[in-house]
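Engineer: Right after this note come the structures.
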Structure I
Amino acid sequence: MKLKIKNNVFIFYFFVAIGLLTSVLVFFVLPPRFFLDTNTYVNDPYNEIGYTGGYPITILFYKITGLKYLHFSIIGFIQYFILALILYKIGIPKSFAKLNLKNFLVYFGLIVMAIFLSMPTKEFIAYLFTALIVFLYKNKKRSIRKTVIISLLLILFFGIKFREYYILLAVLSVLFFLFNKIRFYDKNVINIIFGVLMLICLSLSYGVLKGEFISQSTRETLNSSRNTETNSMIISPIDTDSWYGESLGIVYGFFSVNIPLNAFKHITSPQILVFSIWQLFLFIILFIKFGKSLNTKKEDPYQVWLFYFLFSYFIIQGVFEPDLGSAIRHKAGIFPLIYFLLYYDELGKKLS
């Protein structure tokens, strides 16, 4: 009896194999600055281990799982295998072997995962959490109302315990839902504008209460203390210590991490250009699909809510991301959601 492997499955296995090899080699190839945080997660030099906060929980995770005691190349192999297995469980679309832009972006995304998630990192935990949300919506075992409530509670809990800006993600997603009760044309464009404006309002409100805008306490503070090794830092054109400076900074940040045309100034850094082009085309395709889902939201509200979550995340990145590398790493951390929505027509239509 001959073992037959379908073309789509073979291509998936092929790129996963490349990813596994890459995950083992990155420790020996990438510069030391890629591993600054990983040393904190493994060695815990400041005794931060705990049950609340990104660093404390990540340190705890790698201690409990025993991964901290392994060589980084072995950690990379194990983590990437788990990441790929999750995508396999989400599904391999029949069109995965076709030569088109969407598939090429996903092929490259599988390599991006190997580069950025095959080491001790908070994004590995974020990836697992994102997969939980995807499976919740993919299974469709509950009504959309129950599914949304459960997912929002999970996101809020994750935001409180692990990563605070997920609280904003939940808030912005609900605002998207309420806003789309209104009928209008060019829904995806209007939604992005609305989302950015809402984030600006939230940041300005935060500034009134705390005396410091959100981007000041996150991106600007971090970048001011960094050295020049990070040549892809996202620096606002003007100071963000005023309402108009913060507003412009958020808009500039959104474009920098999603439509990074300004990355072409890094002509002498081809790796930045490649990753930026990947982000640009990924955003364009998802943006088009977002518009289509809004026009047919009554047919499949599960898909629409996942798009609310995704584009809320993209918009929030405009406030928090300190550089283009971090933006790519964080997109890798939500890759299950990106993958599922890219192939939703094939993977999400059927009830499990």
Structure II
Amino acid sequence: MLNRRQLLRAGLTGAAVIGLSGCAGRQLGRQPAPLQLLSAVDDDHGQHYITAVTQSGEQAFMVPVSERCHGGCPQPHGDHVVIFARRPGRQMHVIDTRRGALAHSIDAGEGFHFYGHGVYSPDARYLYVTMNRYSDAAGLIRVYDAMNGYRALQDYPLHGIGPHELRLHPDGETLVIALGGIETHPDYDRLKLNIASMQPALLLMNRHDGQITQRFAPSHHQLSCRHLDVSPEGIVIAGYQYEGPEWDTPPLIAKLDTRDMQFSELELPLEDVMGLKNYTASIAISPTSPYTVITAPRGHRAVIINHHTGELVQRIAVQDVAGALPYGNSGFLVSSGMGGLYLLDAESDQAQPHGDYAVHWDNHLTPGALRQV
């Protein structure tokens, strides 16, 4: 008798033969239902997809794509979700969530690659995307006109290398940008070319004119600032990936309170710093509680902190934990590269299974609808 996981795997094997003709993916659900999340995934054969899960836990569709993808962003008040190729990727994919289909694929253009993240303006007119111009390793924010076929409008220079995740500040005017400091080039796949001379930073940028209004540097030049989230009141939590010796135990979580521009790095117990294995993946802030989750796939754990006080609240073991989203009033939904989704709560050190799927989730989950902050 086939178990549930084998049945799911059989279903996805069928999906794998669906091509891009008509820009459609494989519809897996019977009826349209509100989407809880989208994510980049791979199957056991190494094929790349973008999938969606409904609020009832069913997979809604599987859209095949040509390269492995990473993070995404939902269109405010609309049906599009954009999923970006993983660095040094060359495409971003606009998914029509109503049809479960690929609406557009936009190429980065000759001499450029994406870093896997972007964010819309509040009115959904513009899309801001982290880019690399690899002729001179210049980090950029590219502005696209999302109302006119995602036409590229202009590039904002960051005066630094390797921008990664960015979010929109609750003021609607400011981009919060994690500058990783790592140089990459498509000719060398994911090889990091400048570890000795990195200059990472956390940046604030005016989205209208590209002016950098604030720049904060990590305490060590090899603390690559990669991922972040922003609370409704303007507290930024950022996660680092350390590129120095593996036996070092530097701080891996930073906090910026944009109300007074106080920047700090959180001091967790040594046991917990060591457990993160110098690598954080996703950051998700609860919009209705003081809690933030940080995932660490190499350490097979997630930690929940109080982002008001900076204190550790909970540590939870989850094998290959990666993506994260807020869930309910104070909880979180996380993904495992092994195929599972789990619910986490600040009151428990145990992960609650929330579904098992025949896919390998990438490091990020994207909400199916924009959460308001």
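Values in this text are rule-based calculations from the coordinates and carry no lab data. Since the model is a prediction, treat every value here as computed from it, not as a measurement. Cβ atoms are built from the backbone, for glycine too; each structure is taken alone.
Engineer: Which one of I, II has helix-only ellipticity at 222 nm (-39500 (n - 2.57) for each DSSP H run of 4 or more, over all residues; to 500), as calculated from the coordinates, equal to -1500? Display every interim value, and only then the final one.
Structural biologist: Numbers: I: -22500; II: -1500.
Source structure: II.
Engineer: Using Rg/Rh (Cα atoms, Kirkwood Rh), for residues 43-202 alone, single out the structure from I, II with the greatest value. Each step should come with its number before you reach the end.
Structural biologist: Working: I: 1.01; II: 0.97.
Across I, II, Rg/Rh (Cα atoms, Kirkwood Rh), for residues 43-202 alone peaks for I.
Engineer: Given a value of 0.65 for FRET efficiency 1/(1 + (r/R0)^6) of positions 131 and 323 (r between Cβ atoms, R0 = 25 Å, to 0.05), calculated from one of I, II, which structure does it belong to?
Structural biologist: Details: I: 0.45; II: 0.65.
Working through the options, I get structure II.
Engineer: Right, here's the next one. For which of I, II does relative contact order in percent (Cα under 8 Å, 6 or more apart), calculated from the coordinates, equal 12?
Structural biologist: Details: I: 22; II: 12.
That value comes from structure II.
Engineer: Here mean projected area of the Cα convex hull in nm², for residues 211-258 alone was calculated and came to 3.4; which of the structures I, II was it taken from?
Structural biologist: Numbers: I: 3.4; II: 3.8.
Of the structures listed, the value fits I.
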